[in-house]
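Structures for review follow.
Any read-out appearing in this document is the output of simple, stated calculations on the displayed coordinates, not a laboratory observation. The structure displayed is predicted, hence computed values, not measured ones. Cβ atoms are built from the backbone, for glycine too; each structure is taken alone.
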Structure I
């Protein structure tokens, strides 16, 4: 399978082309999976009117999907995102946990890996 990025397999509705069946030219220029988020017609606000959209192309679709449940939502890491508070809360929670570890030498570190389950825990 050819994927626009390593996490694109998580995005619902993407028909990922097989490299055994299609040329790279077809995959890049004609496949629906690689064309789904090209341009800015798919973008929601504030991305659609953002002056940065030509540079960041709307941000990461996988992050948007994993945090908001909508791949076309504004990338929640962006400071202009209406969902940025979820990222800030996760950063704050991690800082609190790190401070606890420093204060309590017997505490065991909690490592939270980025995966579907952990990312979806931000969706509430």
Structure II
């Protein structure tokens, strides 16, 4: 999560909502594992939960986005979550060793599109 200050009240409310949702998700995750450790529910490997937590962050960025770069950040996080899930579950035989270029492609695309958004915003004078 990025912690930066903005003068716009809408941005503060967006960040506040994101922190509330993410905090509640972390508490729910911790309670789930506590109940599993105490034997009340069936345990689940953290490796299956990590992509879901990253995807939740991406969805939060998408649904609470007010600017194009926030949408882009959400899409990037969803891509990372999908890559991580695919490597963990060996979807199409993908592994961390063989699949790391996919992560580099995702990050390169993110940097490229983010740069284009900044250039467009500078040319139009519109906040991205």
Structure III
């Protein structure tokens, strides 16, 4: 089961819900999951190419990502593939400023608000998803 988190700022009205963790479909990620969760056709093709072969080990999880420049927060499916000696992990760019996004743990009070940049983010678990 994955968790649904409510992220809110201690200083402004910023609020967002993020889904993190692993649902049932994530236990054996296949083409349906990748096509429905990965918006970029180019990234889908790269994933399918890397998944070919009997040795491929594929893992998927939903993670919170934060932009390294503008602090935008979003949740995305992270796929890691190990095929022999080669490995690959999905990478995301911010839809706002096109800079690199990094997976982050949503720890209360650790992250600055992407809206006002003054408050800290409060994290509350509000449910589960599958």
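Things worth noting here:
- The maximum of volume of the Cα convex hull per residue in Å³ over structures I, II, III, that is, the highest value, falls on I.
- Among I, II, III, structure where Cα extents along the principal axes in Å, for residues 68-115 alone as derived comes to 43, 21, 11: I
- With helix-only ellipticity at 222 nm (-39500 (n - 2.57) for each DSSP H run of 4 or more, over all residues; to 500) derived as -27500, matching label from I, II, III: II
- Source structure (of I, II, III) for distance in nm of label points 7 Å out along Cα→Cβ at positions 12 and 92, computed value 2.0: III
- For 4.1 (distance in nm of label points 7 Å out along Cα→Cβ at positions 20 and 100, calculated) the corresponding structure among I, II, III: II
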